[in-house]
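The following blocks contain the structures, represented as C-alpha cells.
We did not get these values from a lab; they are worked out from the coordinates using the rules stated. All figures in this text were calculated on a predicted structure; none of them were measured in a lab. Cβ atoms are built from the backbone, for glycine too; each structure is taken alone.
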Structure I
Amino acid sequence: MERIEFHCSPDGNVYFRRNGTEPKRLTKFETEVVDFLHEMIKYRFPEAYTRLACLYRGRKFEMIDRFVRCNFGEQDFLSYDVDNVVLNFEEVRCPLRGICENEGIICKPQSTVPLSESEKEIVNLYLQGYSFSEIAGVLTKNQKTVKAQLYRIKTKLGVRNCREIIKVLRMKNYK
C-alpha cells in the first residue's frame with residue numbers, strides 16, 4: 001500500500017488522499033484501502049480487531065471506519081497516516097478521551113509482534129546494526145537459517161524488505 005492521509009469532515013465522513021491526490025470519501029466500495037487496513041488491524045492489533053469485530057459484527061467497512069476515526073481523523077501534513085506498511089497514529093480530538101472504555105484498545109491500540117525467542121534474538125541484533133551474516137556468526141547459526149528467520153519476521157510484520165523491519169519495530173518501540 002502506498003501513502004494515505006485520512007481526515008474526518010465536520011459532518012462525520014471520512015476522507016482520504018493517496019499519494020497527494022484529491023481527497024476521496026472512504027466508502028465500502030474502496031475495497032483496496034478497506035481490505036488493506038482490515039488485514040493490518042487483524043494481524044498487528046488483535047485486541048482492537050476482536051473488539052471491533054464484536055461491536056460491528058464483523059462488518060469490515062464499519063470496523064475500518066471506526067478505527068480510522070479513532071486513530072487518524074486529524075488532517076496533518078507532518079506524516080502520512082499510512083506510509084506503506086507503517087501506521088502513524090495521531091492524537092484525535094474526542095470528547096470521550098480519558099473515559100472511553102475502548103481507549104488503549106481501539107483508540108491508541110497496543111500492537112503485538114508475535115516473534116519466537118529465536119526471532120527476538122535475531123531482531124535485537126539486527127536493530128543494533130548487525131548484518132545477517134554477522135548475526136549468524138554471533139549466534140553460531142547457518143547464514144541460510146538466519147536469512148529464513150528474517151524472511152519469517154518480514155512476513156509476520158507485513159513488511160517487504162529488511163529495512164522496513166527496523167522502521168516498523170522502532171515505531172512500535174520494540175526493545
Structure II
Amino acid sequence: MHRKYHIRPAHETDAAILCAAERRIAETPGRLVSHPDELKASVYAEKIRALAAVGCYLVAEKDGVIVGHAVLEPVAPRVSLAHVFTLGSMVVHSGSDGQGVGSALMQALLQWAQQRPHIERIELRVREQNTAARRLYEKFGFVLEGRFEKRIKLADGSYLTDLMMAWFAPAPPVNSTTPRRPA
C-alpha cells in the first residue's frame with residue numbers, strides 16, 4: 001500500500017464510478033481516445049470481471065473515495081505473446097492530478113507484474129503532448145519505442161500523435177554457482 005493512497009483491486013461495483021471519471025476526462029478532446037458517449041459502465045464491469053483471473057485492474061482510494069484507476073492486461077491469448085501485457089489505461093480522476101496517484105498506481109502495477117515471472121514486457125500508448133504521463137512512465141523505466149503519426153483524429157479535423165512505450169522486466173539475478181557460458 002502506498003502511504004497516501006489505498007490501492008486495491010477494482011470491484012464490479014466500482015464500474016459506474018470508473019466510467020463516470022473517464023467520461024469526464026474524455027470531454028477534453030485528445031485526453032482519451034474514446035468520446036464520452038462511447039463509455040458504458042457495463043463494459044467496465046465486464047472488464048473488471050474478466051481481468052480478475054488474468055490481469056490487474058486497480059483503483060486508488062483516498063479517504064474512501066476513488067481517485068484513480070489503472071488496467072494491466074494480456075496483449076493476446078497467444079503462446080508467443082504470453083509474456084507481453086499492455087497498460088490498457090491509467091486514469092487519475094479529475095481533481096487529483098499532480099498528487100502522486102499515478103505513481104502509486106504504477107508502483108502497484110509493476111509490483112504485481114514482477115511477482116509474475118511470465119510477464120517480461122509491458123506496452124502502452126500515450127499522446128505525445130501528454131508530458132506529465134510521459135514523465136511518469138519514464139520515471140518507472142518505460143522507454144520510447146515508436147510514434148504513430150495522425151493516429152487520433154479530433155472533431156476539428158486535427159490529429160494527435162501517439163507514442164509507443166515499453167517496460168522490460170529486470171533480468172533475474174544470475175546464480176553465482178551457475179557457470180557462465182563463454183561470450
Structure III
Amino acid sequence: MGGHEWVSTSTPYLAASSGAPGDTWAAEAAAEGRRGSQRIVRAGEVEAPAAVAELFGVELGESVVARRRIMYLDDVPCELTDTYYPLAIAGGTGLAGTAKIPGGAVRLLAELGHIGVRVREEVTARRATGPEAERLGLAEGDPVLQLTRLTLDEADRPIQVDIMAMPPQRQRLRYEIRIG
C-alpha cells in the first residue's frame with residue numbers, strides 16, 4: 001500500500017467484536033501503521049430515504065434511526081458513512097445517539113438479539129454532491145464510490161443499511177470469496 005491509497009475489506013465490520021472496547025476502524029488503520037478516527041455528525045430518527053425504504057421494505061418516509069459519520073485516515077476525511085436501522089430495533093438505544101458505542105454498533109445489535117448472518121454489498125460510481133465534495137475535500141462533481149451494504153439476520157430480515165461515499169483515488173476495496 002503506497003501513498004494515500006487505502007485497502008479495505010468489509011469483513012471486520014460485520015461480526016461483533018470480541019468484547020474489547022476499541023473501534024474496528026481505528027484497529028484496522030493501526031494494523032497498517034495509520035491513524036483511523038471518526039466523528040459522529042448526527043444521530044436519531046429520520047424519514048427513510050428512498051433507497052433505505054426499499055432495502056428495509058418499508059414505506060417511503062417511514063421513521064428509521066440513522067447515524068451519520070465522517071471517517072478519517074491520518075486526520076484526512078476519507079469516507080462519509082450513513083448507517084440506518086429499523087426504528088423497532090434501534091429506537092431508544094445507543095444507536096439513536098451521538099455517543100460512541102463501546103464495542104461498536106454490531107456488538108450492540110447482537111446484545112439486542114439482532115445478529116447479521118448475510119450481507120449484500122453493491123458498489124457504484126457517481127459524482128459527489130456539493131456537501132459530499134465539501135466534507136471530503138473534493139471539487140464538486142468529482143467522482144466517488146458509493147458502497148451500499150445491507151445486513152440481514154437469520155430470518156432474512158434487514159437489520160442495518162450502510163451507505164458510504166468515498167473518493168476512489170484514496171480507496172481500493174478488497175473482496176475475498178470462499179466457495180464451498
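Each of I, II, III could give relative contact order in percent (Cα under 8 Å, 6 or more apart), but the derived value 20 comes from I. Taking distance in nm of label points 7 Å out along Cα→Cβ at positions 26 and 82 as the criterion, the top structure among I, II, III is II, with the largest value. Can you tell which of I, II, III yields 1.15 when Cα Rg over 2.2 N^0.38 Å is derived from it? The value was obtained from structure I. Computing helix-only ellipticity at 222 nm (-39500 (n - 2.57) for each DSSP H run of 4 or more, over all residues; to 500) across structures I, II, III gives -8500 for structure II.
When distance in nm of label points 7 Å out along Cα→Cβ at positions 50 and 146 is computed for each of I, II, III, the one that comes out at 2.3 is II.
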